[in-house]
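As structure tokens, here come the structures.
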Structure 1
Amino acid sequence: MSHAFQSARRVPAHLVLIGLLIVYGLNWAVPDAARALGLPLPSGNPLSVVLWNWLTVGVLIVFVHRVERLDLASLRIVRPTGDDLGWAVGFAGAAMGWSWAASMIAPVEQGTDTLVALGPLGVLLLLLTVATTEEILWRGYVVERLGAVLRSRAAACFIGLAIFAAGHVPFFGTSWLLVHGVGAALIYGLFWWRRNLPACMLTHLIVNAPVLLVTLFAA
């Protein structure tokens, strides 16, 4: 058992609950509520994801440092090894291969046109943001802290994947589960196995890169 995981085990369950509420609340619940209630807060536009994701990460890191008294290594933000990067590329290839095959059966129609309309720079900013922040929030924090409380990172991966997938269906439709849900599961599997967040960020970025290529061709 690594030092970082032992450190995470020292975080009281009530603090983990607060951290999870920060992740879910700022990343999803508040923007969704603002959009539903018509509040004057950025929501609905895909680029608002950039604001909310980085805001959530900022608040969470302050919480980790000041309240939990842990460092970024407790989120598995550590230098990747050559093997970590190699497996990251391999998992990305598997995810992309599956997505291509599955899209022949159930194409993801919702959301794609909206993303392409952002233009190359907008899509690049969004992809870099999502690949970095979602890994910190939904893999680094949720899996590590929930895994420490449950004493099982595998259980934390399953729970995190279920919540993560449920949050994507309203925007992309149920076909996302077949086409990209497997890719998300592979990233959770990579994190469970390698426990290296930068490697997962690389996988995430590679998997989402085709959206940028489509945008460039459209431009």
Structure 2
Amino acid sequence: MSTYKTILIVEDELVIAENTKSMMLDLFETINVEVVGSSSEALEMIDNNHPDLAFIDIRLGKNDSGIDLSRVFEKLKIPFIFLTAHSDESTLSKAVKSKPLSYLVKPVSRQDLFVNLQLALEKIASEEFYIFRDGTHDVRLPENSIVYLQVEGNYTEIHTTKKRYVERKSMTKVLEELEINLIQIHRKCFVNPSYIKEANASVYLTTGEALPISRNYKKALQERLFSK
């Protein structure tokens, strides 16, 4: 890998977490590994430093569920792999519904960790990025984190799962440079269909936002998203 990736381990058993971290760093030179022991620590960490990949223990202690935490990662489009000591059918069924990249049973072997982490890193590396300048900073933005684009004067607002950026280009130019396919919902707004939860009088997003939809685009949107 040409650039360092940040891996987050969410594991309440410190010895297991540190052993897993040690194996990862031994197997891959171009990664950073952070360890937290609870959902609250994980949420605080991703607020400050968006990880590229997470390994999440399904059971993080009393009243702390890794499956519940994974829904936040899914919403933010952060890929994750489950770690668990429980391989029963009920646990596996609940975990699979959260759409992890994979599912590893503890104690994790060096070989299993290598294979799963290698595949995950290759998947991350294949993602498309939109590169632009935001004020004085260059931004390398994963395209799958873009929720919607909106015209703001002569510029384009890029709304992501984390924040809003202003790109000093027209909407047309931005759309030409993006690899992802966005859906137009009115003259000044295009939405990533991956984040659309419901559409009627407005478009309701998984981020909790609601956007107005023009009558001219409503039929095409519903046919694309909800037709069998």
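Just so you know, all these numbers are worked out from the coordinates, no wet-lab data involved. These numbers were taken from a predicted model, which means no experiment stands behind them. Cβ atoms are built from the backbone, for glycine too; each structure is taken alone.
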Which of 1, 2 yields -23000 [helix-only ellipticity at 222 nm (-39500 (n - 2.57) for each DSSP H run of 4 or more, over all residues; to 500), calculated]: 1
Origin of the derived value 31 (relative contact order in percent (Cα under 8 Å, 6 or more apart); candidates 1, 2): 1
Rg and Dmax of the Cα atoms in Å, for residues 30-93 alone gets 11.9, 36 when computed on, of labels 1, 2, structure 2
Figure out for me which of the structures 1, 2 the number 1.3 belongs to, where distance in nm of label points 7 Å out along Cα→Cβ at positions 54 and 206 was derived from the coordinates. 2
